[in-house]
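Read the figures in this text as sums done on the coordinates, not as results from a lab. Values in this document were obtained by computation on a predicted structure and should not be read as measured data. Cβ atoms are built from the backbone, for glycine too; each structure is taken alone.
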Structure I
Amino acid sequence: MFFDKRETSEAMVYAGITPDVFARLRKKLHTHGVSVEDTAHGQLSAFGVAGEYAWDSDKEVLEIRITDKPFLVPHHLIAAHFREAIEEAGGLPG
C-alpha cells in the first residue's frame, strides 16, 4: 500500500474487509466520532488522532497508519479501539 513518506506508525493490517464490512466499519467509526472518507485511500481523524488508511477491495485488506496522536495516548490503545471496531464490523486482524 502507498503512504506519504512522513513518519507514521507501523501499519495495522486487517483482512476480510469486503465492501459491506468497510461500509459497516465507516458507520461504526463515525458513531465514535472518527471521520473516515468514503474512498479506498484517505485520511481519518478524531480527538487529536490522525491517520491514513488504504483499502484494497480486491484483496479485502485494510491498512491503517497513525500519523499523529496526543503525546500521552499510547499507540496500543488506539490500535485496540480500531481492532475492536473492525472485528465488530466483521473484519479480522490480518
Structure II
Amino acid sequence: MLREILSAMAEPMRLAATRLLWDGGAHCLCELMVRLEALQCQRSRHMQARKAAGFVNDRRDARRLRYRLDPALSPQRRAMPDAVMPAHVAKEGLAG
C-alpha cells in the first residue's frame, strides 16, 4: 500500500487534484478536468490512482461522478497529505 500512496502523491497532476479536493467538498470530474486543464481520460486515470491509494472516494450524482477526500481516512493515511499540502501550496504560491 505504501507504493500506491507514494505514487498518488508524487505525480504533479495527482498532487494538484489533491489540492483541489483539500477543501473537503465533492467535485465532479468535469470540474476537475477544467481546473486542471486535463482530458477526461487523464483525469479518470489519475483519480483512480488516488482512489486505489485510499485518499478519495467517489459517488454518482445523476450523470456526474463526484470525488472527495475520504472522510474516513485513518490518521496514519491522512498524515502524508496533511504534511505535503501546505508545502505544495506555499511552493506554488497558491491560495488555500
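Of the structures labelled I, II, one was used to calculate relative contact order in percent (Cα under 8 Å, 6 or more apart), giving 37. Name it. Label of the originating structure: I.
To test your reading of the models, identify which of I, II gives -18500 for helix-only ellipticity at 222 nm (-39500 (n - 2.57) for each DSSP H run of 4 or more, over all residues; to 500) when calculated. Comparing all candidates, it corresponds to II. When distance in nm of label points 7 Å out along Cα→Cβ at positions 31 and 63 is computed for each of I, II, the one that comes out at 3.0 is I.
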